[in-house]
Structure 1
Amino acid sequence: MLKYYRNCDELPIFNFYEILKTKNYAYLYLDYDGYDDMVAKDNFKDVFQDIYEEYIKLIGDNTTLIYYELIKDVLYLETRYKVASSLMKNMTSTPMNKETRKAYIGALKKWRYKIDEKKDFGDEMIRVVKQLKASKNALKIKQSELKALQDKNDNSENLTLTQQVVKLEQALSRNNVDTKKTSVTKWVYMIKEIEAINKANNKRNGK
């Protein structure tokens, strides 16, 4: 049985960021480097969710959680709107037999756009078009929320992992921070160390 990381003390910060970025939970496997195709275990999403909640408790801030939740929401709404719009365009512009139309209706239903086949088809199309407009508005709202959060929080969470490493090495006078060997827990405490140093310096300088 392949071993996998179970908590913030074990998981390298490199793998942590890769999972956040790619949603590839195979990075929970020990020694997985992203080059080979590996299928994550069915429970890995739950395992990572537990690790992420542990991470949030470590940093004592839920801003990051909100940020990634917004990204997830925006991606879903974008995909949902694009797919449904394409399906609706084909349904209204291309002659279809009963079987094909039924397949399209089924595809729309998967994205939570339901068409009642017992009702007038034209009326149902008008209703779904209105629903699409509402979906587009919901997407714009989420996009605005995400942009506002990005503009408000100009911090290390918006930097790439490499940029964060450079800042850490400079602040701690180190040149050997290996993200593939540094656990999430150690990473968080390194950042907290910098924050403590900056706070002490500001206090010393009367800021």
Structure 2
Amino acid sequence: MTVYTSNKPDAGPSPLLDAPIIQANFATFNTVFSNTVGSNVYDHTALNSPLQGHHESIVMNNQAQAPGVAQNLCVLFNMNATNAAGTQPQLWAQITRFLPTGFDTTNPGNPPMLLTYNAVNTSGPIYQSFLPGGYIFYIGTATFGSLNITVTPTCTKLLIAVATAQNTYSIGGSFRAVAIATTITGTNTFTIFPDTHASAGNTYLWYAIGVA
């Protein structure tokens, strides 16, 4: 790629000498503006297109640390995040500071907030998504006789696990839902405990939240 010459045009003696340098600068600018890798166009549509200047994507260089924010604004940036899945570049946000409220009067400053995670499971039987701040949300089903649950992808700590029965039982002519309890048994495991009215064939819907 032709090198961009930053000091042209100047007050030189002849525009004729500057003309090819200026043309090369424009060609270089157009190439950089529409950076293409394979079939993917990064940053903007080329300047010789009817859609010239439109954003194709935004490329963020990975940062070694959070930039810090002093102004009244929000910053989006890329930085490595380490979690149970390893260390990968992820998208973060940082604001001036988190404001205290009537319920929480502490002033925690402006630590960066993790916005993305490197895995999303949409195929089941355990479905998983990600919550800003570094939390993984899991949801799935279980059947009677198979109530020891291991969430995937792995988290570093389970915070909560809740289950509900999809079946009822009859008592005194009325139907009641099977009562459920859960116990977190490990870093990424928990067990569902239905009451004595549960029986073979019963199914249970559960959700859990863990730390990425």
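Any read-out appearing in this document is the output of simple, stated calculations on the displayed coordinates, not a laboratory observation. What you are looking at is a predicted structure, and each value in this text was computed from that prediction instead of being measured. Cβ atoms are built from the backbone, for glycine too; each structure is taken alone.
Comparing distance in nm of label points 7 Å out along Cα→Cβ at positions 109 and 189 across structures 1, 2, the highest value is found for 1. Supply the structure label, taken from 1, 2, corresponding to relative contact order in percent (Cα under 8 Å, 6 or more apart) with the calculated value 31. So the calculation was done on 1.
Matching task: -22500 is the computed value of helix-only ellipticity at 222 nm (-39500 (n - 2.57) for each DSSP H run of 4 or more, over all residues; to 500). Pick the structure from 1, 2. Clearly, the read-out refers to 1. Each of 1, 2 could give Cα extents along the principal axes in Å, but the derived value 103, 44, 31 comes from 2.
Identify which of structures 1, 2 gives the largest calculated value of FRET efficiency 1/(1 + (r/R0)^6) of positions 21 and 77 (r between Cβ atoms, R0 = 25 Å, to 0.05). Ranking 1, 2 on FRET efficiency 1/(1 + (r/R0)^6) of positions 21 and 77 (r between Cβ atoms, R0 = 25 Å, to 0.05), first place is 1.
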